[in-house]
Structure I
Amino acid sequence: MYTQKILPGSLIKPPVTKKVKSGCVLLNKGEEVGAHKTAKREEIIVILQGKATIIIEGERKTVEKNNVVYIPPDKIHNICNESEEELKYIYIVTLLD
């Protein structure tokens, strides 16, 4: 068993895991991760605090805390904080075979 406190940065990744990595992200008002593609990976975003603007292949959606977002493989996406409060979320990414 492996446990770790949730702090900004990488949480669990290889070599602790085989095909999963995760991390915690804090974004202040106006900050964004930047558009990117996770190639052959599925991604799950868990909003812990604030509101996230999620953009997947040009489709925008505002997602509040206590919600989960699924991002399919090979999709260009971005996560932005367009709200007044700090945005905190966890991402979980897995490699597809």
Structure II
Amino acid sequence: MNTIQLTPEIEDLIAQQIKTGKYQDDLVVIEEGLRLLAERDRIYRGRFEELKREVMIGVEELRRQEGINAEEVFSELEEDLQQIEAKGFPMSQK
């Protein structure tokens, strides 16, 4: 088995986790941390693939000229903002 050097901050974090009683020893804390890291990476990969699919859908819509004109969108947003501010809800910092 390999030996690793931990920073004092990480050693303190591990000790704190053990003191909570949730973990038996440092190995269990490290195993849980690695499990959570793997889970986070799995979630990020899934979300990244989902975003790539959504971008490709948008690209295909643009190729079919089904896109939305950006100038129209921003114009509508500006109108909405002005209406909100006219009702007494300041939205922009001038």
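Each reported figure results from applying straightforward, stated rules to the coordinates on display, with no laboratory input. Only a predicted model underlies this, so the values are computations on that prediction, with no experimental measurement involved. Cβ atoms are built from the backbone, for glycine too; each structure is taken alone.
Looking just at distance in nm of label points 7 Å out along Cα→Cβ at positions 28 and 60, which of the labels I, II belongs to the structure with the highest value?
On the way: I: 2.3; II: 5.0.
Evaluating distance in nm of label points 7 Å out along Cα→Cβ at positions 28 and 60 on every structure, the highest lands on II.
Assign the value -25000, calculated as helix-only ellipticity at 222 nm (-39500 (n - 2.57) for each DSSP H run of 4 or more, over all residues; to 500), to the correct structure from I, II. Numbers along the way, then the final one.
On the way: I: 0; II: -25000.
Value -25000 for helix-only ellipticity at 222 nm (-39500 (n - 2.57) for each DSSP H run of 4 or more, over all residues; to 500) corresponds to II out of I, II.
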Parent structure of the calculated result 1.06, given that Cα Rg over 2.2 N^0.38 Å is the read-out and I, II the choices: I
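Can you spot which of I, II the value 2.3 was calculated from, given it is distance in nm of label points 7 Å out along Cα→Cβ at positions 52 and 84?
I
Using the calculated result 0.4 for distance in nm of label points 7 Å out along Cα→Cβ at positions 44 and 68, pick out the matching structure from I, II. Show your work: numbers first, answer last.
On the way: I: 0.4; II: 3.0.
For distance in nm of label points 7 Å out along Cα→Cβ at positions 44 and 68, the value 0.4 is produced by structure I.
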